[in-house]
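Take a look at the structures listed below.
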Structure P
Amino acid sequence: MRILFDTNVLFAAFITHGTCAGLYEECLQRAQIVVSEEILSELQENLISKAKLSRNESLEVVQAVRADADVIQAIPLPKSVCRDPDDDLILAAALAGKVDAIVTGDQDLLVLKSFESIPILNPRDCLAFLAER
């Protein structure tokens, strides 16, 4: 099972010790985490600007995710799907990574419910999704 992690879920997984951290650990055991270069870049920016980590600390987190995940190169979608065009990169990564689900906290993505038959789930629902398989 391949699960694409959106930036916000990765951020929460490393900054808090809640549902997102538990989901990350569960995926390490039962699934393949998938991310794109764009997701990793945004993660590093957010770790520095929002979590106030140093550049070196943020790099350590990104390197840890790289070691745990299948890092894919997204191919841009032919036309915009999301009301926030930046979220199209997540959908493009999901297609390129041939994932079974997308996990996100982003309402602009969650409102879609699925994309090209790929379910778009919040972290709690993704845990339930994994438990069903």
Structure Q
Amino acid sequence: MMYQNVLIPMDLSEQQSQSMDDAINTLQGREASITLLHVIERIQDVDDLEVENFYENIRNKAERLLSEKAAELSNRGFRVKVEILFGKRGAEILSYANDHDIELMIIRGHAKKSEDPLKELGYLSQQLALFANCSVLLIR
């Protein structure tokens, strides 16, 4: 299948950037639109005015890092946009994917080795892989 509308939720870590490079190579040569999405979780039971500067600093960092990655992808021939949202990460990512007709979501997962695999269903990557209405490429 030729995926044209791709979503990459980003967590701003260096590991995220490295693993995404491998994923992007699988799209090279295709005419794909890529959305880089970062969701900032709000602290529960805290008035937003109390932590306004905190959120603004995170948003600025996210804008800077995602814009750098978007420029790299654009130079490789992809149409790229950056989105930064506030809310619960899993719910916002799934909602965005549904609302924007995403065909492929590329997410970074961690290699987990647990005696009880059901405990690992709490990880965001596993939740997205299970509940997304689109194809999911999980990069380890």
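Assuming -13000 is helix-only ellipticity at 222 nm (-39500 (n - 2.57) for each DSSP H run of 4 or more, over all residues; to 500) as calculated from a single structure, say which of P, Q it is. Working through the options, I get structure Q. Looking at distance in nm of label points 7 Å out along Cα→Cβ at positions 26 and 50 over structures P, Q, structure Q comes out largest.
Tell me which of P, Q gives 47, 40, 28 when you compute Cα extents along the principal axes in Å. Only structure Q yields this read-out. Taking distance in nm of label points 7 Å out along Cα→Cβ at positions 2 and 74 as the criterion, the highest value among P, Q goes to Q.
Read-outs: derived from the displayed coordinates by stated rules, not from any lab. The structure displayed is predicted, hence computed values, not measured ones. Cβ atoms are built from the backbone, for glycine too; each structure is taken alone.
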